[in-house]
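Take a look at these structures.
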Structure P
Amino acid sequence: MSEWRRFIASRRAFAGALLVVALSAAALLAPVLGLYDPDAQRTGGRLEPPNWRHPMGTDTFGRDVWSRTVWGGRVSQPIGLLSMAVSVSVGVMVGGLAGFYGGRADGTLMRLTEIVITFPTFFLLLTLVAVFGASLPLLILAIGLTSWPITARVVRAEFLALREREFVTAAAAMGAGGLRLIARHILPNVVPVIIVAATLRVAYVILIEAGLSYLGVGVPPPTASWGGMVADGAPFLFRAWWVSFFPGLFIFLTVMAYNLVGDGLRDAFDPTRLTRSPDA
């Protein structure tokens, strides 16, 4: 059974993939699915409970929560994906070079990795946003450039193991240079690990962005983001629970979906993890 067949055979992984597709489709179709302008304020319709005109109610400014939630997916998910791309790219480069060349290069790059790990990521991001201001490009770069060390360590371990394999030493004996060995012989065998790491990074980054937006230093208002919407409803949690509940539910579902997909991919690419059933 191929890797993708094992992935589809896992009920949890397949359900996670369907949920990712559904959430992504909802974000892409926000102009169609959104019932109202997500930023339109109505002073006469503040904090309305869920009803037939506003399925998820309205917030403190009279804005439709459903419309802001689906539009928020167009912010939170792209930030997660783009930050993941930055994080994984840096992690693969650092981990690959350290694992392949070893020696002094390995020592230097791993010390750099440890230095980045020692800084609390969340507080480092708060500092960067406080100094340079909140903007989407800054958030993407800041999150991506502070969350690559885990990927670097995983990729380094794979490179250390693969560089001693017979097919790599044979290619080297035939005159293949370092870059050719990395690009043609080692990196393709690390792709499954990179895919798993990338999928799990998306969930982590979405949580980071939601936390920053909740504290008011993430996506600048009035742009809808799930973390910011949860923060908007926090003061009214006991009398207008829907303002925070529904965007928080979307955060939960998105993070759970990407984690299920990541776990499913890890099991599919490493069948030794599976014992009795696809969901073991």
Structure Q
Amino acid sequence: MTDKRPLLGAHMPTAGGVYKAIESGHAIGCDTVQVFTASPRQWRSPALSDDAVRSYKSACRECGISVTIAHDSYLINLAAPPGDILDKSRIAFRVELERAEALGIDYVVSHPGAHLGEGEGTAIERIIKSIDALHSETAGYRVKVAIETTAGQGTTLGYRFEQIARMIAGVRDPDRLVVCIDTCHLLAAGYDIRDAQSYAETMGQFDQIIGKDKLAVVHANDSQKPLGSKVDRHAHIGEGEIGLEGFRLLVNDPRVAGLPIIVETPDADTMHEVNVKRLRDLLA
């Protein structure tokens, strides 16, 4: 077991300015913070001012938070059929990358998209083309895209490790793609992590199919719904179907040493501090 511990944090609100998320995260004991750099439910967002960028970077320095993450808009679907939604999605995602790069954010976490009835193969090829186009438009950027594992609701892709592996293998610049594991989504998709044996089996599959070097971010959320439900409903750490043992295995896994682990549980104002502490208390 390495002595290097994961960076524990939460998705923090940005009311009053994106830098506020850093300050409020630091105040509740976060080592790392995830933000929305703009409204996740609108296609267009105002440009970041120079003052906003300076304030964000200053807050990171003053709070000692060196790794930060952005989550992209919920509207974006890089797997959508050709047309207005796909065009808007590509533009909006490029803006997400531009904003993250300006702020010095390390990763933009993104759900890979939904095929909307067109089929998995066609949709994965469209995601690959979308990412290749975005990489071309943002050549030289430091920020990386972190494809998030999903619960498998509806026609959403990314709920099987094989799907994500195909996306990474298909793009021209795979070094710019990494993976974000969401614990709630894993369980809902049918990957068990509740005890030592099942955890080892699931993470062993990840290592074999995707590769442990691709794991860059973890979303730590318990699940309100049972194994294989394909329903994405987050619960507080230890209060859902995963239970504390699954999270104990996670935070002490050498795979996540030094990586950001982000809480996205309900009741952010009252429970993020509690849930981050629960994770920290599970560290060996």
- Query: Thinking of P, Q, which structure, once Cα extents along the principal axes in Å is computed, gives back 77, 48, 29?
  - Reply: P
- Note on the structure: If relative contact order in percent (Cα under 8 Å, 6 or more apart) is calculated for P, Q, the one returning 28 is structure P
- Message: Quick check: 3.4 is what I get for distance in nm of label points 7 Å out along Cα→Cβ at positions 8 and 224, calculated from one of P, Q. Which structure matches?
- Response: P
- For Rg/Rh (Cα atoms, Kirkwood Rh), for residues 64-111 alone, which of P, Q scores largest? P
- Read-out mean count of other Cβ atoms within 10 Å over residues 160-167, computed value 13.1, structure in P, Q: P
- Item | Computed -13000 for helix-only ellipticity at 222 nm (-39500 (n - 2.57) for each DSSP H run of 4 or more, over all residues; to 500) - originating structure among P, Q | Q
- Message: Taking Cα Rg over 2.2 N^0.38 Å, for residues 176-255 alone as the criterion, which structure among P, Q has the greatest value?
- Response: P
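A short reminder: the numbers here are calculations on the coordinates, not readings from a lab. None of the values given here were measured: they were computed from a predicted structure. Cβ atoms are built from the backbone, for glycine too; each structure is taken alone.
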